[in-house]
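Student: Following this line, the structures themselves.
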Structure I
Amino acid sequence: MSPSFLHYLKSMPYRPGALSDLIPEGQIVLRPLLFHGDLIGILEVYHECFGRLPPVMPMRRALLKHRWLLACVSHNHELKIIGFMIFAVRRRRKQVRVLRIAVTKQFRRHGIASQMLQDLIAHAKGYSIYAKVPEKNLAALELFKKLGFNSRLIRCPEKDQDTILFFRHG
């Protein structure tokens with residue numbers, strides 16, 4: 001893993017409030033998951049985007065095992081979480097798998113998911129990035145195509161829908 005990518009994954013401001021004091025009102029910022037207080041914002045976004053709360057054990061595993069990139073907007077000197085991306089890093093295989101991307105309805109079609117993916121691409125030099133997207137998720141299909149990912153259809157006869165594998169070599 002490149003040193004800049006490791007630094008990117010581990011970087012945190014000293015005091016959570018200090019970052020929001022420096023950001024102009026309404027500006028969108030990308031940052032890693034910082035502390036347990038982020039969990040409430042993540043759950044709010046998840047519920048709005050998927051119409052339910054995530055199952056407890058998979059969510060716990062995702063918090064402990066995977067990397068998170070949060071999209072936040074500055075409002076009243078606070079950073080409100082408006083989206084997130086969860087990804088898994090496989091160092092030995094030099095792969096990054098995008099597991100989930102979510103942005104609240106109010107901030108969709110503003111390029112936030114694109115920003116999160118572009119940020120990941122920029123910091124994961126030398127790594128292949130891939131994601132599996134259900135064929136009915138038109139917004140995600142458009143997003144990965146727009147960012148130049150290659151694609152391959154994966155037939156799933158046992159399921160109601162096929163999946164598209166998007167990949168990009170680093």
Structure II
Amino acid sequence: MMNDEIQSAVSVEPSSRVRVLVIEDGEEYIRNLRRFLPERFELLRAGSGAEALALLAEGRFEVIFLDMRFDRVPPESLLGSLEQVADRFNGDLDRALRFLEDNQGAYVLAALREAGCALPVVFSHDFTDEPRRWVNLERRYAPLDYLPDNAGPDLVSERLDAWARSDSPR
């Protein structure tokens with residue numbers, strides 16, 4: 001994937017609908033977002049990091065909504081090296097796989113930034129109890145935001161709108 005292809009997805013022409021790329025391993029976020037968000041949002045789904053990169057190369061988006069945990073995709077679809085992660089866990093492949101699944105959103109985010117995508121990313125993961133982790137992610141991969149576990153449609157809509165206007169809600 002060429003950096004300029006991804007970069008072109010960042011340049012957004014004015015439109016009446018906010019284009020949001022939803023990256024998740026299931027269907028629940030896209031279903032709920034379509035059901036509860038106002039119609040001014042156009043939502044497209046990617047089921048993996050590779051699929052997200054391909055969609056970004058093809059189309060223009062204003063913001064990305066990213067799940068952290070990907071435990072329903074085949075291990076070969078996960079970004080990151082299972083063997084390298086297993087080394088951190090003394091060769092325990094099962095533990096390494098769980099780590100990759102539990103943190104796949106961070107791997108996807110890293111791949112997006114490596115590919116030149118500078119779009120704002122809103123995590124669907126509550127970092128409230130992980131302030132140090134959040135500060136490090138934000139420092140490294142901004143613009144970045146997260147929604148707490150109890151975020152309702154109004155808060156989700158408000159945050160996506162604010163980021164789409166490049167008006168950081170934090």
Structure III
Amino acid sequence: MAAKNKNSKQKRAKKPADSGQSKNISENRKARHKYEILDQIECGIVLIGSEVKSLREGKISLDEAYVRVRDGALWLIGANISEYTQASIWNHDPVRPRKLLVHRKQFDKLAGKAIEGGLTLVPLRIYFNARGLVKLIVGVGRGKKLYDKRESKKKADVKRQIDREMRNRNK
């Protein structure tokens with residue numbers, strides 16, 4: 001047997017996902033207002049070419065989007081990725097369901113919480129990671145009551161006022 005060339009079989013070192021900059025595409029601010037976020041998880045998302053190009057232009061709306069467990073997988077439903085103008089006939093459907101990619105353990109954890117606990121899976125943020133892949137942060141949330149929303153708004157107002165006073169005091 002001939003000795004194999006070591007250089008031909010060398011594996012490239014993978015870059016850690018967090019090292020480097022990630023480019024934020026969109027954030028779902030309404031979700032933080034409507035839900036108390038208990039847990040978060042990072043997911044990949046299955047997209048076609050014109051959707052990625054449209055995302056690079058920042059044309060997405062997560063306001064009415066939600067995540068469902070269907071056929072043993074997570075699906076992003078209701079996210080509106082606008083059509084890419086240069087794609088012509090090869091364009092995509094703007095509101096089609098998109099499959100989310102997660103590890104089996106993460107899926108079991110999320111699905112169990114969503115089904116048994118009566119919690120909701122909501123998309124919080126979509127971004128390009130350091131390697132240029134589209135990632136989605138999904139949160140497990142419990143719906144806030146009206147008095148909870150008022151209380152969190154009151155806390156934010158008080159914090160903002162204290163910060164303002166501290167800045168003015170330091171000048």
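We did not get these values from a lab; they are worked out from the coordinates using the rules stated. Given the structure is predicted, the values throughout are model-derived calculations rather than measurements. Cβ atoms are built from the backbone, for glycine too; each structure is taken alone.
Student: Could you tell me which structure in I, II, III was used to calculate percent of Cα pairs over 27 Å apart as 22?
Tutor: Values: I: 26; II: 22; III: 43.
The value was obtained from structure II.
Student: Ranked by relative contact order in percent (Cα under 8 Å, 6 or more apart), which of I, II, III sits at the highest value? Present the calculation step by step, with values, prior to reporting the outcome.
Tutor: On the way: I: 19; II: 24; III: 30.
Of structures I, II, III, the maximum of relative contact order in percent (Cα under 8 Å, 6 or more apart) occurs in III.
Student: Taking percent of Cα pairs over 14 Å apart, for residues 48-103 alone for each of I, II, III, which is largest? Spell out each step's value before the answer.
Tutor: Values: I: 64; II: 58; III: 54.
Structure I comes out on top.
Student: Given a computed value of 4.3 for distance in nm of label points 7 Å out along Cα→Cβ at positions 80 and 152, which structure among I, II, III does it belong to?
Tutor: On the way: I: 4.3; II: 3.4; III: 2.3.
Traced to structure I.
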